[in-house]
Structure 1
Amino acid sequence: MTELIAGKGSTNVIPDEVYIKGTFRTMDKQWRAEAHELMQRPANGLVTSMGGFCEMRIEKGYPFLMTSKALALGSRCCTIEYLGEDNLVDLSIRMTAENFSYFSQEITGCFWRLGLRNGSRG
């Protein structure tokens, strides 16, 4: 299913089934669990109150990527020392989904992006 919301049937008939698909990301393991419950409870309550059945399947993908502030600051200082402050771009907090996030759940880590380009060559 590629649609985000799909209800099969005619446009003038309420479908028997509706599928909703999406992505949900958090930056905290506990909040992720709480949010999943907060999504399920009202959906189940609403649908069952109308005599329906709600099946919600939440596939837990990548965990959130945890970056150590201390390591990030150390990495930033080393980057400035090696490349110069003009070549450093600070990025805002992002909802990054990355294999590295599994490592960051087990050990202290820092996710650092290195971009290279030659401006004179486009």
Structure 2
Amino acid sequence: MAKPSVDHVVAHGLLSPVTIRGNWHTTTIVALAPLAVDPEWQGQAIGSQLLSELETRARQAGFGAVSVVGDTTYYGRRGYVMAEDFAIHNTLPVRMGNSLIKPLTPGALAHVGGMLEYPAPFK
């Protein structure tokens, strides 16, 4: 496998602000969509490294959690749990158990339960 050139993208990840709206609060976190790695480069931990970097940048920007709709096995190994564990429910038509979330700081999701609302482009 050749080393990618400077102009060759092998992975991409995007974080977008989303809102958790509860009865008495509104909390902004970020949603990960998409996270993709070129098939020729998969299996080399590139996705995991990119995810870790995105989480670090989200934490540094002051966001308390990252939400993702995805595979529980892949994301579960990286500390993501079902959003329902925090009484957070997704407004998108997502299969139960595929709405995942990871607090980025201890207690970041304490008392935050509510509906996870995505901007229009996600719908």
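A short reminder: the numbers here are calculations on the coordinates, not readings from a lab. Keep in mind that what you see is a predicted model, and the values were worked out from it rather than measured. Cβ atoms are built from the backbone, for glycine too; each structure is taken alone.
Using helix-only ellipticity at 222 nm (-39500 (n - 2.57) for each DSSP H run of 4 or more, over all residues; to 500) as the calculated read-out, with -11500 as its value, let me know the right label among 1, 2. Answer by label: 1. Work out which structure the value 9.8 belongs to, where mean count of other Cβ atoms within 10 Å over residues 12-19 was derived from one of 1, 2. Of the structures listed, the value fits 1. Thinking of 1, 2, which structure, once distance in nm of label points 7 Å out along Cα→Cβ at positions 52 and 108 is computed, gives back 5.0? Of the structures listed, the value fits 1. Computed over structures 1, 2, distance in nm of label points 7 Å out along Cα→Cβ at positions 68 and 84 reaches its largest value in 1. Using mean projected area of the Cα convex hull in nm² as the calculated read-out, with 8.4 as its value, let me know the right label among 1, 2. This figure was derived from 2. For which of 1, 2 does distance in nm of label points 7 Å out along Cα→Cβ at positions 36 and 76, calculated from the coordinates, equal 3.3? Source structure: 1. For relative contact order in percent (Cα under 8 Å, 6 or more apart), the highest value in the series 1, 2 is held by structure 2.
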